[in-house]
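K.L.:
So, here come the structures, one by one.
No value in this document is a laboratory result; all are computed from the given coordinates. These numbers were taken from a predicted model, which means no experiment stands behind them.
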Structure I
Amino acid sequence: MIFLDTNIFIEVFKGNPFVIGIVQSLDSNSLALSSITEMELYYGALNKLELRRIKKNLRQFDIYHLTTSISATATALIEKHSKSHNLQIPDALIAATAMENGSELLTLNIKDFKYIDDLRLFKLPSCSL
């Protein structure tokens, strides 16, 4: 399974052909997202029409909700990386969700996650966005 970070959805919604191509090249049955990504997308919607469009597009994905284990892992990540790498709470929760499910994370913001030892990042082909 591959968890998609919030920025992947944002680029798909913006019509970015590179990101759309990456997502389309993956097995759609193996793609998922954290409920934190879902919340970030809903929060960023400009209006109710866009919110409805986002909700409709997310229906095709499995959404993984927070568990006690995910929360504990995210807390440990914050303790370890918030001061040294400015790890933010949403990113810690998204990373912990992928880690706790033994999955990779597909993100365009590699710098936000590359220092997390047990997180497997999906290797993106070279590009210029």
Structure II
Amino acid sequence: MELHGVHHVSLNVDDIETTGRFYRDVLGLEQIDRPDFGFPGLWFQAQGQEIHLIQVEKHQAPEGQHFAFRVADLDRARAELEEKGVKVSKAFEIPGVGRQAFLRDPAGNQIELNQPLLSRVSAG
């Protein structure tokens, strides 16, 4: 089997409209067409990767589970989000790997911002 990367991440949310606005207007993802599956949801795209939101009643975000967006400049990304009122953790370094910080979407899902070391980016 040959895997070609992650196609999409699917996230459960309790309020599709509020969370959708966050991914579109705050994070700047492009909203793309989604087939009608008979339940509320939205699809977004960033650099060929997709995020699929699915509305689930009484959703509670799992603790510790997260996905990561790669960023070129973590400090700039943090500043831009904080200017939009988003609470972002302090950046910290993982030696030999890179820097990261965390935030949550309106549904409570945890998101990592990851700035890998240049050597890891070119090797990946």
Structure III
Amino acid sequence: MTDPITDMLNQIRNAKAVAKQEVSIPFSKVKYEIAKILAQENFIGEVKTVVKGKVKTMKIVLKYDNGVSKILDLKRVSKPGQRIYAKVSEIKKVKGGYGISVVSTSKGLMTNKKAHKLKLGGEILCEVW
């Protein structure tokens, strides 16, 4: 069984490697929320949902700064075979505060910074820097 979040991160990583402008990914609420967080944190451009018949996909527009991607790398932390949960005190900064981690909390998906502010722990889905 493949992990859809890992697939999404790999597709973004591969598109970035060949300097593609956008990536098309099968839609899911979790992936859409992760993409929205990446857009808010200025790692990617916009996220659009596209519906063709019964198939729903989302287009992620990648962001480049003088030909260099805003995303240096992405890492899946919590995997289906090994879930990683952390209390507020255990959520660390990513790359000295330059990156973010996406945390699944009881109040929905958010960055590690927002989780710290709201004093929430949860499952650390991925890290982006």
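K.L.:
Computing helix-only ellipticity at 222 nm (-39500 (n - 2.57) for each DSSP H run of 4 or more, over all residues; to 500) gives -4500 for which of I, II, III?
P.N.:
On the way: I: -16500; II: -4500; III: -7500.
Only structure II yields this read-out.
K.L.:
Could I ask something else about it? Looking at structures I, II, III, which one was Rg and Dmax of the Cα atoms in Å calculated from, given that it came out as 15.2, 46?
P.N.:
Details: I: 14.3, 40; II: 15.2, 46; III: 14.5, 46.
Matching structure: II.
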